[in-house]
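Please treat every number below as a calculation from the coordinates, not as lab data. Note that the structure is predicted; figures quoted are calculated from it, not measured. Cβ atoms are built from the backbone, for glycine too; each structure is taken alone.
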Structure I
């Protein structure tokens, strides 16, 4: 066989194995793995002393299009993604209009065509009115699943009533994702939200309201015998509870909650550290790391949610919640790997293998024959300082500005196309992901 490309000599890292080998690719697919020194190809790329990971998939991004393109759009968001070594994204439905019907979902897919730098899929938003439509929305090619907001965050999507949540969960066929904050408790605790005091954000949106919402939706899922996914888990109570409910619920944690901590982040970053659910203290962060390393956590997702500097400068609580993260997910987590906080194989499991397995993405997330040649090439010894001027997002800032890290994505490859190399981004070749459902 004549190959299109042979990637030679890299250290290949999967979710359960690390080894040095060559990989041959033809027509965008992996066709051979092993010693290929005697084989020929149209191009040979030497990756000696570099690590080749299955393409990293960020399962939680807000790219703000349509309706809020001044913050971000599908083009700029995915440019940031590939600069950060991301090969695929799941994009959230709280746009304007919200992605809650077939027309809105197909409009996003139309907008995406030819403009995205990485592969993609879109969430459909679950509401009290559209639950009967959700099984059909799930089937639309390019839809990754259903997302439900149980606590009001950015946008208008909100489902709080028990019967409405039950209607949604009972209707869906695939794993649905939930933002777990309890709206009733948030309204009851509004007195703890103090104007001009950003530290009050975490006091108002406290750990108990998250825990209450998570317990509630797990019980509903168990009653209906459906699988669910809990997004951006932020509390120790949730980790302990979810560790006992893995048959029903999968768990996602953000790099922010593993890296930043209260009160330091609020003292140092002000409203730039404001997100929902909030960054919490070191006692919660310790429990999150335990969840990462004991198998409770399934996925690391960025919850990339950009707002402009002008918006973030507003006095709390008029400052919006959310921060960019798609471009920094890989370097921040590789730095944790180099610092001994987790193994590189576990990182691959959390960002490639598990997203593919849990959401049933076709032919992605693994280094295996027949799978897409999606690779995140990293230099584990490269040291670099993350800066605002490196960020491709329209927001133009990162909470990690001036942070020195070790471990860096130097090449992003999608279906054998080099879409980023050494900070140079090439043509937008992103396509919708397919799902085995």
Structure II
């Protein structure tokens, strides 16, 4: 049994008990999803190699799509990628309502920037760290360069004003050589200006100017006049161009030493719920732009994972498939089925975890719960089988029960038994006269082998 640190165990148990996906510790409870994870890990390899990818993760509420996306997020960060994630909501869309001042598309970009994360800073807010890591990397390159060693100031380690001026000039030349490649991209010149301004503020210790540049990168300027006054840049991130900045960021991050950028956007159902057909179509058109750019090679070192329900995807009147250009690109061919899936397709559909996989999951949760509260696990193999039998025999369970519900029920059971040791499992769950669910779990099933994917 793997020991889980108490802080991680507490986060896992509390989050899962509340029905939400924890942001850390997912590797301790990941089971199944071997094919799905394998397909996405291949995408990550392609992003690192300079490509771009786009996937929809589709599953009903509680099926584990958000869990899978967060698992991939943590893995990508550990691999040296920069990751960012956002949930869509009535205030956050891909495109705002035309003529509105609410800038719902920009609000999504701001959320992504707030959650910008790396391995060293996994909880978001990594933008200053990324910029300063890049600047320090450029400085080290200059110090190691032949130009610097051949310069008359190379032996002078006093760092007087003349030395600093020469060194700064060499660093700025290196910076402009790097960001010069960004200037050819849409809005790249303004991005390069901002990076250069941040470097000068960094060298001068001007915290106010650094704050202005970070504000500009995060899309927090509400108008061009304000951005021009603070930075002298005649452009700012807005509701229309925020995706262009994500593409530039992806290239810049690779130059800063990272593998690429992974963008996760969940709760696409909030686009399905938009009452205005024109606004829905505008948001679906933005998805089409992202999809076309990644599939046609117009974007580099960037990947998108978007999570939604089957209804928000397939509804022909309000869903993504109501936008014909997307439906024609995303619809499955004639040969895929529920049992035979094409894992290279843009849509990954999540089936429910099997009963055998759920057994392994609740077994892991039993051990984590016992470790957290410092007791020897009391739930036996037979108790776990009994619990799952009860869960799968509930009315409507064959079509409506989800991993989220089973996990929440199990943690509640573990809590009750720990707090009330005088009770037995049978007393808490009720009568032990339940029959096994149709095709249900047996000792033989649990003893059989199934694939568990580790990342």
For Cα Rg over 2.2 N^0.38 Å, which structure out of I, II has the highest calculated value? II
From the coordinates of one of I, II, helix-only ellipticity at 222 nm (-39500 (n - 2.57) for each DSSP H run of 4 or more, over all residues; to 500) came out at -16000; that one is structure II
If distance in nm of label points 7 Å out along Cα→Cβ at positions 95 and 255 is computed to be 3.0, which of I, II is the source? II
Given a value of 27 for relative contact order in percent (Cα under 8 Å, 6 or more apart), calculated from one of I, II, which structure does it belong to? II
I have 3.0 for distance in nm of label points 7 Å out along Cα→Cβ at positions 31 and 351, calculated from one of the structures I, II. Which structure is it? I
